[in-house]
1. Comparing distance in nm of label points 7 Å out along Cα→Cβ at positions 78 and 190 across I, II, III, which structure shows the greatest value?
2. Assign the value 15, calculated as relative contact order in percent (Cα under 8 Å, 6 or more apart), to the correct structure from I, II, III.
3. Starting from the value 0.10: which structure in I, II, III was FRET efficiency 1/(1 + (r/R0)^6) of positions 70 and 94 (r between Cβ atoms, R0 = 25 Å, to 0.05) calculated from?
4. Of the structures labelled I, II, III, one was used to calculate FRET efficiency 1/(1 + (r/R0)^6) of positions 142 and 310 (r between Cβ atoms, R0 = 25 Å, to 0.05), giving 1.00. Name it.
5. Taking Cα Rg over 2.2 N^0.38 Å, for residues 150-357 alone as the criterion, which structure among I, II, III has the greatest value?
6. If P(r) over Cα pairs in 20 Å bins from 0, in percent is computed to be 20, 45, 31, 3, which of I, II, III is the source?
7. From which structure (I, II, III) was FRET efficiency 1/(1 + (r/R0)^6) of positions 174 and 294 (r between Cβ atoms, R0 = 35 Å, to 0.05) calculated, if the value obtained is 0.90?
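Throughout, read-outs are computed from the coordinates displayed, never taken from laboratory work. Treat the numbers as computed from the prediction; the structure is a model and nothing was measured. Cβ atoms are built from the backbone, for glycine too; each structure is taken alone.
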Structure I
Amino acid sequence: MSENVGNRYLVIVGAIIVQLCLGTIYAWAIFQTALRGGTYGWPSLYTQLPFAAGLASFALFMIFAGRWQDKVGPRKVATFGGILLGAGYILASFVDMLALDATMGTVYLVITYGIVGGAGIGFAYVCPIAALVKWFPDKKGAITGIAVAGFGGGAFIFLYVEEYFINTLFAGLVGMPFLYLGFIYLVGVVIGSQFLTNPPEGWVPEGYTPPATSADASGEGMMPGEMIRTSSFWLMWLMFVFAATAGLMTLGNVKSAAALVDPLVNGAPLLQLGALIGGIMSIFNAAGRIVWGATSDKLGRANTMILMFIVLAMSMFGLAWMSMSTPAEGLWVTVTVFASLVGFCFGGNFALFPSSTADYFGSKHVGKNYGVMFTAYGIAGIVGGLVAGLFVDFTGSYFMAFVVTGVLAIIAVIFTFVLKMKRANTSGPEAIVIEE
């Protein structure tokens, strides 16, 4: 037993190393800024496409990763993901050869950074989560939150690493930074992956007895085909879409929204203020994964989701109110406060939905099941971009974009109440699922 206990804490170490590297996808804004100006001068839309492709690839390949890691274990799949992520960045380093043609350069980055690199993140991301919920069935929410906090923390760290590489070392060029980062991520993810293992079949922590009504206790668990035929899955999936849409839209547009109400954001003396706002939001993103996850172990997943979605809705309406304010110096601080609350709630999604998937549909197949659930994130990435782009293009303001996403958060609250009532009255095939 002591050897197994030791193993499960080493899995946490490996999970954090892997997730720190994978969080790089949220630091794309630094590359985006470089490609829009300086040597490149690409259109704004072009610079968003590699990031969108990365999110879509991330979500799509996580489905295959979940199925594969359930068969061969998390170590091999995460290692493969690290190799793909490193290869995507290393291949992207040749973009400077195509950079004078914005269309060709964009297509090249969509394929290398977006599809190949995003696939690497998708393959590696699910492995630490799936392993940890099996090692810590007694603390699913908290342990998942700790693991995925590395993802948010990685965004904060590599935001500044990328900025240093691009603006200080390589005078605004992106080719060599892609190369350096590719090797860093390749080595980091592959090393972290070696710590990822599954517990022996039937293993439980000393002193822990699974609830008799749970899928874990019965030794059963739903397969994805069974899961998607339940209304509970679709309620949770839509809740994930709505909550993630608000977070992704804010992450991608917070600097621009702040610039509309505060001239300092784009002012020469505070040129790095946009990075500071994004960095603060990333810190709250990471913290939210731990706090909401730990809270859910005490209050229950559904109760915690209700609280989190309410905070998210209030924050989105706060940003809507700020977007209508008369521009003035110093307003960036208030925008950052609301955006940080959004980031705090956005991070919570990645602790609550994996642990809820394990609770509702069993831990045995959580890798493949959460891969399916995570498709909601890919949809949210597309919807979030469309909401912001359409409303800003038509109105010149973020007001309606923030209002719409605030309403979506309220709908997520309603859906959570419906889910709670449904589970309380469930009998039949879904009755194997643990009730909060």
Structure II
Amino acid sequence: MSSATLIEIAEQARDWLHENWDPELDLVVWRNLLADSGWGVPDWPREWFGKELSTAESSVVEQEFVALDVVGVAKTGIRMLAAATLLEHGTDEQKGQFLRGILTGEESWCQLFSEPGSGSDLAGAITRADKDGDCWVVNGQKVWTTSAHHADWGLLLARTDWDEPKHRGLTYFVINMHQPGVRVLPLRQMNHHASFNEVFMTDAHVETAHQVGALGAGWQVALTTLAHERRRADGLRPLAVAADAKARRKGRIYEQEQHETESVMEPYKWYPQRAGRVDLALPRAIETGKITDPVVVQELAKLIILARSSQWTAKRARAGLAAGRKQGPEGSLGKLAASNVAKLAARVHTLIAGADAMLEGTDSPRQGVISEILMSTPAVSIAGGTDEIQRNIIAERVLGMPKESRSDTGPFRDVKRN
């Protein structure tokens, strides 16, 4: 692609934004304008609010939004995983019903995958969906469900056939979270946050029109969701605007977006600590005088090298997508790298802070941020597929190693489980 083409795309986006952007507009009104223009998600298909641009072309469009400090479409939470899944596997009716609400932020989503007895073994799910006339009746329990307490819709993986092998008896649904058969209870974490929930479904209903993909093909649809989830594991966007930038932001849209961010992103506010806060390691070593400790310096160097390598791996994956290659095992590589970075960061912070790392409150290092890092980093090795799961994927799909022997083949009803 010539640089002139990218320049022309950037100019087109800039001209449209100059003509239409008004910070006094209502946030939903503005996002509907973006959806109709195609500039909000330019890499999406034209018939579904996009312009079919490549990743590289979309990147220059995003740079124009940043340069003008323009609010974009809603991208927080699980909603973009829902969008990616529906774009690949959903019907036109499903896309028409859900995609606009995702972009405007009017509807929020959660992901109903993990279960108490089958966290990493996602295909071992026993939440069941039974056909009853023109709907499905769902019974079961999900756990570790972020944002279920305020979600409008859920991405649900449920078992529809107990006589098929475990991976072939699952079907993927979109379930309405606002119905009497769905009960959501928060789970309190050891870092004092309550980001996750357990969800109980008792005779909950799903319309047949909300079945995503073919009957029994839920595993293949779920892999799409997981691939996009792991692709995002190399880090989140900043959860808040810097104070100086916030002071310059005047207008109705900015106020509404800030309120949305505070509400929707509340469950994620500890995620920077979960990732290890590599950005704090060097400043902490300097301010405490531990920068002269050769052991600390050695571990700090390892951390920075590993973090930078992880960032480059993520960029390489995005470059592959820009070149037209399909999503591969890079998500698992990035997910595992993020876990290794977080664990090493926790070790470095402990070396720097010593016993003070166990303190909480205003008298503790960085007002409790360091202790929160230590309590939060173990989550990276679990959420979105454990380190062990990622290593299996890398071993089998990247290195071509033989698969482990299995004892859970045959009809699922005959498989031993918890």
Structure III
Amino acid sequence: MSAGHILVVDDEHSLREFLTILLEEEGYEVSTADSVASGIARLQDRSYDVVMCDLKLPDGSGLEVLADARRRQVAAPFIIITAHTTPQHALEALRAGAAEYLSKPFNVDDLKLILTKLLGSAAANAEERREVPNFIGSSPAIRRILDMVPRLAATPSTVFITGESGTGKELLAQAIHAFSANANGPFLSVNCGALPEGLLESELFGHVRGSFTGAIRDNKGMFVDAEGGTLLLDEVGELTPLMQVKLLRVLQERRVRPVGATREVPVNVRVLAATNRDLEQAVRDGGFREDLFYRLNVLHLHLPPLRQRIEDLPELARHFVERTCAAFGRPPKRLTPDALRVLQAYPWPGNVRELENVIERTVALEASELITSGSLPEHLRGATPGFRPDAAGLPEEGLDIEEYLDNMRRTLMLRALEQTGGQQKKASELLRMSYRAFRYHAEKLGIARDE
């Protein structure tokens, strides 16, 4: 078994060859690249345990490879190597996120010790990652995120979690809380888009008795109730301008003033924030405060939609089948290969939450112990298992193009409605359709207005 997979990025052919021989003798698997572009491409192809990268490459700096890796949440530690060492270069590399810095020519024994240390840390992180609670998935995208959880949890900084509805943002927030120093404290969550401004202010910051009609007793508020724990501000992009100002002040001062109170209350709580909106665009459009955005976006995690990590679907589907059977008191059921092919062909606009709902409905209605493709809802079966429009050819059995296009149209229309909060006019504009055409297809495809 390999001791680890190492990527060497260096433009010197002789050094790449030397390191390949040396590292393979030590039991490592080695891949190489000779430029910034090829290094970035290698890191996009697969995951590595350590990256050794030259600082000066023909088409740029090795720090560009490091920066791209960090942007894409690649967890592999970087060793920056160079023949032109200066204290400033070393400091620049370490500030950029490099784990180690080596000068050419380097001592082979030093390199071996560094690799042992870094790979030992990676193994410890992998062990922690496997224990991240409630999160299912082993795709490279999810592995990178779960690798980050213990590290981000160890800091007191705000973590900003983005992703489409139904991707599991609150589950990820709970995992961060579970690994943090605040794990023994409460975990509270509030949906910032579900409450009107006045009620949300009272819910977050509290109020004193008599401060408004119906305030018959004091309320501490969630910032105080979460003392010593974690508070998730879900759908934070829905905050009104006034609430944005008030939240910014609380995050800066770490003090809250309950509605109707004359004195402020200090708070000690880890704040996490989540949204399915593009807040950078909202800042550019003037709909969200830039200073609040940067206060929230200290550490960023993005959860990909299910369609971009479809290799996780079988594991997720089996988990939901097992859990639903147990909850319903039913004997265990099994997904057949043809059912899994149908599930993997569907684009899942509602993401993991939609998959969970489909599995729950299917388990409830299926009497036998096998869940086949025929057990699944009809709109999933129309997705044509295994076929993608960018594939080289058509399925051997052919397909009904009108049915396929109707299913794709329905999926995209539902996704547009979800993105626009159910507003058909805005959804039609998003899809470059006339409003009349959108309404026609909505009626034809059975899309209700409240969808």
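1. Largest value of distance in nm of label points 7 Å out along Cα→Cβ at positions 78 and 190: III.
2. Among I, II, III, the structure yielding 15 for relative contact order in percent (Cα under 8 Å, 6 or more apart) is II.
3. I
4. That value comes from structure III.
5. For this comparison of Cα Rg over 2.2 N^0.38 Å, for residues 150-357 alone, the top structure is II.
6. III
7. III
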